[in-house]
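These are the structures in question, set out in turn.
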Structure P
Amino acid sequence: MSDASTAAAERLHDLIAAARKAGADAAEAVSAERRAASIGVRNGALEDVEREESRDIGLRVFVGRRQATVSASDLSQATLDRLVDRAVAMAKLAPEDPYARLAEPEELARGPYADLELYDPSERSAADLEAAAAAAEASALSVDGVARSEGGHASHSTTEWRLVTSSGFDGTYQGSGFSVGVGVIAEKDGSMERGGESRSTRWLADLPDAGAIGRVAGERAVSRVGARKIASTTAPVIFENRVATQVLSPLLGAISGPSVARGVSFLKDYLGQRILPPGINLIDDPFRPRGLGSAPFDDEGVAVEKRAIIEDGVLTTWLLNLSSAAQLGLKSTGHASRGLAGPAGVSTHNLHLAPGALDAEGLRREAGSGLLVTSMFGPSLNANTGDWSAGVSGFWFEDGEIAWPVTEVTVAGNLMQLGARMVPGADLEFRGSFNSPSLMFDAVAIAGK
């Protein structure tokens, strides 16, 4: 453990001891140290430089069933003393929350933890970042039909997160991040379309070549030029793997413990029931090496585990932190997620929908004719009924072959009914913390001109 990490641990333990002495019955303290740098270029010239070095701390205290949270970025002793006094005073005035608590010792994650390869010590200088951003932009601009750049960017960051509780938990882990991206505009006969691409990884060696990222961005923009509106219809719709998670995201909100506890979920009565076709599995894995969502414990110190949230189409669990689990009479599933201020919410770790048998071309051939969605915006959801709609653009395909680009259309349906007809493709790629293959749905309402 480095001297800085040791000092951070001691600071959190001292903060909890001070809170107990000031009248708190229990407390937890978190710290986050972050170093980050990002470079932006436009037309080969440096456009912006950002650098961040921060150390922040948060404290949650309990007085009986009352709780309060405070945070600060000034770590002087005088500020920390005021932080403790303010937190305890606020907790004494807060309304009682019968479900607020810290994890019990038997619920806590215990080390030693497996090496999840979350931290790459590689460094990228400002010159390295500028060169990567410029290379991505130059490659995108070199694609025939690309008219101008919206800018290239590259970044590098490192973080260290530590959580200490009065119930006996002390855990920490480091993470790193590397990213490159670019956006460009293609133009033809007065028609302009935007295309972009970006990638983020834990390890520098896993980051794709900046030139390859730029080529994808340029080709994506050019392929969209000349997009048409189409008449309203009902037809098969395929959501490309890059955007398919946006169709699945409302399902996560509906199985979030706080939503279920409040009764604001169209899935609140479906635990243990089939909500997707047989054979479909939605897996959450906090232990995937180098995963952007990997973690050895959740943000309440609770042990995490790999689990099938949906198995063979059946909803197996809610996503629970300590509070929502208590409200529902269940145990935390290790999905607590929090910042420095405020109580924990819930989120998944590394989530993916298992792939099916057909590749992207196979899905189009299976569908025959329909809409391939490559971008989405402005989604709308009725959380109680599951009625959903979104603005989309993409491509119309005929006889399984791409025919022409499409813009300014809306797709809509009930997620329960759509989910029952979901067909996953085989093109799963692990690009982020939530990944899906392309998804096909038959007979979707499409609103056009």
Structure Q
Amino acid sequence: MAQRGIREYDAKKMLAERLPDYVDDFDYDGQIVLVTPETDLEVVAVENPWVKKKRLVVKPDQLFGKRGAHGLILLDATWDEAREYIEEKMGKETLVGAVVGPLTHFLIEPFVPHDRDEELYVAIKSDYEGDVIYFSPEGGVDIEANWDQVTEIAVPVLTRIEELDLKSQLPANLGERRKPIAYFIKGLYQLYRDLGFAYLEINPFVFSDGKILPLDLVARLDDAEAFWQRRSWKGLEFPEPFGRALTEEEAHIKEIDSRTGASLKLTILNPKGRVWTMVAGGGASVIYADTICDLGFAGELANYGEYSGDPSTEDTYEYTKTILDLMTREKDPTGRPKCLLIGGGIANFTDVAKTFKGVVMALEDYRERLRETGVEIYVRRGGPNYEEGLRIMRKLGERLGVTIHVYGPETHMTRIVSMALGEGV
């Protein structure tokens, strides 16, 4: 499972649309606007007439927290004040923690007057043992300082929703609010499970005119649910982390990934690194990266990614070519060889020979650059038609004059890492 952050705007829209299916009296209307560099604020005012009638909140919506602490939340503002704030901040380079990046997305929503002692906290997260629900009557910006007030409710794997007795586990001092809060959290948890969330935090939420309203929200989805949730997520996009723009090569692979049923991912960590990976499978990619780091070569790791889901020969060719182009742009300044690890576990349905054809095509195209850069290649694969795939790779090494070490499922999955890094790479 890979947890991917989504915008507060998208998460609140999901709550407004779907939570009433689980919580009968939840009627949060989802009045909210997302402003981007392409947004015409004149059109916003026409399409959302409430922005001129209500007091407003404006804040960045770019996957970073503590926006109030960084002075990036405008509260109790008029439309003219909100507009001026956005125009002033849009595109401005901003320091958030240790990261600098431009502000490009802003959220506008109605301001809800309330006292800080009315702020409540709820969060749900998933781990290997199941899910955990957190609740505190002391929500808001000081939640971490008041963590001793947080109630933790473990929900083991396969627990049925109807078996959950949340009311008895919530603080008794909630009084009459205890029952509606338990009902709300139970419905929120059901939505969490049904819509593929991996983390959901509302801090704070408040009662306003007897209604529960989410004021600030953080959410991450399990991207492995993308296929099953395609209708519920409705083409939802996962934004990049704040302060990090995609490189041309990463954007190219992302575009290919978007139009194929396979999975092609690429993140450049260190373009001058000597250790490059081309790993089949999301889980395997994590294991290979961890192994490289465990052996003390984290600073040498150039990229992270995967190719899986039986990609076509053409897509595999494009993926391999992109990595080879990056890898062979310059030699190691100390004259040491570079290493390409083409690894993975034992595939269930990916035709190894077919995908290796795309790899072979790219390696043939980069023959001279591979030799000039001093690249050594280590291959370990198993799965359908793997014998033919490995035979192709062995013959290729002989034909190209490039060192290619080839291993099958008889060799431990990450053994090629220690082989490569232990032989002077």
Structure R
Amino acid sequence: MSFPITCALPPRHTGPLPRQADVVVIGGGVIGVMTAWFLAQKGLRVVVAEKGRIAAEQSSRNWGWVRQQGRDPAELPIMMESLRIWQALARELGDGLGFRQTGVLYLAKTRGELAGYEDWLTHARAQDLDTGMVTAAEVSALLPGAAAGWTGGLWTASDARAEPWTAVPMLAEAAAARGVTLRENCAVRALDIAAGQVAGVITEAGRIACDRVVVAAGAWSRLFLAAHGVQIPQLSVLASVAETGPLPEIFPGAAADADFAFRRRADGGYTLAPGAEHDFFIGRDAFASLPKYLPVLRKDFRATTFRLAAPAGFPDAWGTSRRWSADSETPFERMRVLDPAPNRATLGRVQAAFARAFPGIGHPPLRTAWAGMIDTMPDVVPVVDHVAAIPGLTVATGMSGHGFGIGPGMGRVVASLVAGEVPDHDLSRFRLSRFSDGSRIAPGPAL
């Protein structure tokens, strides 16, 4: 079993590149696509250059949650806007997105977990979000037949779900219909810098003149930016996910505890994943960034399986080139799609936890399993900022596993930033300089 989307699939967007654009977006995930969507809405000529396939990496490999619940306080207003955009997109594009407001439920077995959820409620109340605590009896009513012994939980009825692999390509097609030029199999090899500022990009298919570039390259952002002297402490963790075949409906929304997470799918099955467990490959970037990650590592150490080295070709693999020429093949062309193998032992534990929680269904057979590389930051919130040292360059990366749901709202925010407008959300928490100006690294709730 493996993820059904591979680099062998034929690209859909293969048209000629324009010689000139207003903005080039590097990366065809949900952040890049939605940034381009809103830039085009402002009348700008936009090219999205994707080294592999639209949404073939983490934007299609996530859980499919569209959640406000548990967000960092700085993300929450943007996520609430994103939900409104999702609603509008669903009205416009139809059922293919898989968008349903079926709620998100966090489940607690201990008083400590409940206390953590109650602490987060202060942020929900500040934004008038419909989040509330639920009792053990209310959990039983939401999840009839469950036998996990949950003592309560956190519930947001307005939260939603969507189908990542169909949703993001649909959004890309709609962006193209609005005038965005999408190009797959088109790695951006380097920025073209003139007089210290952006003058264009050099792609494997030729140069595009532009004075603004957005790097929304997910797990590849650090590698690309470092080649231009821009340092961000971004690392990637491997998250394993699986889907079942059709099963009786135990819950129409998405729910999670410390052991497993699940989401009802449009096809009648469930997407299953570990509640907190993930894998981390130790590479050169990990050693360089270790001091900045100590605060979050203390919180997350037991949930992490450490591996000695990333597979060849991965962004932080020991053998991956850190320097290259713009007129020859780069690491981005050598690995079109980052397609890691899932951790089978992790998914086995997920199956067992699901079976214990829902004995009426039992051990769920897995139809497909896959993994994705989540681009994360030391404080578990993204970098969304201009690069002061290179005028014309904007970074939108490190979504830390939160990108799919917040993608439409964050794309709108990034587009506004690129267009030179005054931000209508406080973006100070996402500034690039927080890692170099002596600020304390303060991990968000990451619930």
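Quick note: the coordinates plus some simple rules give every number you see, no bench work behind them. Everything numeric here is computed off the predicted structure, so don't read it as measured data. Cβ atoms are built from the backbone, for glycine too; each structure is taken alone.
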Between P, Q, R, which one scores greatest on distance in nm of label points 7 Å out along Cα→Cβ at positions 57 and 337?
Q
Answer label among P, Q, R for the case where volume of the Cα convex hull per residue in Å³, for residues 17-136 alone, calculated from the coordinates, equals 169
Q
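Please state which of the structures P, Q, R yields 24.3, 73 when Rg and Dmax of the Cα atoms in Å is computed from it.
It traces back to P.
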